[in-house]
1. Of the structures labelled 1, 2, 3, one was used to calculate helix-only ellipticity at 222 nm (-39500 (n - 2.57) for each DSSP H run of 4 or more, over all residues; to 500), giving -24000. Name it.
2. I have 1.34 for Rg/Rh (Cα atoms, Kirkwood Rh), calculated from one of the structures 1, 2, 3. Which structure is it?
3. For distance in nm of label points 7 Å out along Cα→Cβ at positions 16 and 32, which of the structures 1, 2, 3 scores highest?
Structure 1
C-alpha cells in the first residue's frame, strides 16, 4: 500500500484560487449592478427617508 503523493504547491494554489473565487463572487454581487438598479435603490432610500422625516414630531418654536 503506497501513500498518495501530493504536490504541496498545487494544493496551495488550489486553495488560493478558491479564496479568490469566493471574493470575486462577493464583489460581483456588490458592484455588478446596472445603473438603473443603483438608481432604483437610491430613489427607494430617498423615498423612505422622506416618509420618515414627514412623521417627525414638531414641537413648535422654543420659548424665549
Structure 2
C-alpha cells in the first residue's frame, strides 16, 4: 500500500539519522520504527494483563505481606 508521509525538518533529520545508523533506507527505517513501537505496546499490554491477573490471584498473600 502506498502512503505519503509528511514530516517536519526535525522529524526528517531524525529519520535520516535512524536510517544512516542502521544502514537502511528511510522507508525501511520507518517500517522498523513502526514495528518496534507496535511490539513494545503489545508487550506492555500483555505484561499489564498478567500483572493484574497475578494481583487478583495472589491478593490474599499480598495483603498478608503488606501487614
Structure 3
C-alpha cells in the first residue's frame, strides 16, 4: 500500500482534538501519527502505554495487549 502522509496527519488530528476536549494533552505527536497509521491500515497496535490507551478511547484505534 502506498504511503499517504497527508491522510495520516488528517487522521491524527481527530483523536488529538478529542483527547484535548477530554482534558488529555497528547505530549507526543509521534504517538498520534503511529496511531493514525494503524487506524488508516485498519490493524491493531501492540502497545502498553497510557497515551495509546487514551487515544484508543476516543478513536477507532484497536490495541493488542
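Every read-out reported here was derived from the displayed coordinates using simple, explicitly stated rules and does not represent laboratory data. Note that the structure is predicted; figures quoted are calculated from it, not measured. Cβ atoms are built from the backbone, for glycine too; each structure is taken alone.
1. Working: 1: -24000; 2: -27500; 3: -18500.
The structure behind it is 1.
2. Details: 1: 1.53; 2: 1.34; 3: 0.94.
That value comes from structure 2.
3. Values: 1: 2.3; 2: 1.8; 3: 0.3.
Checked 1, 2, 3; max of distance in nm of label points 7 Å out along Cα→Cβ at positions 16 and 32 sits with 1.
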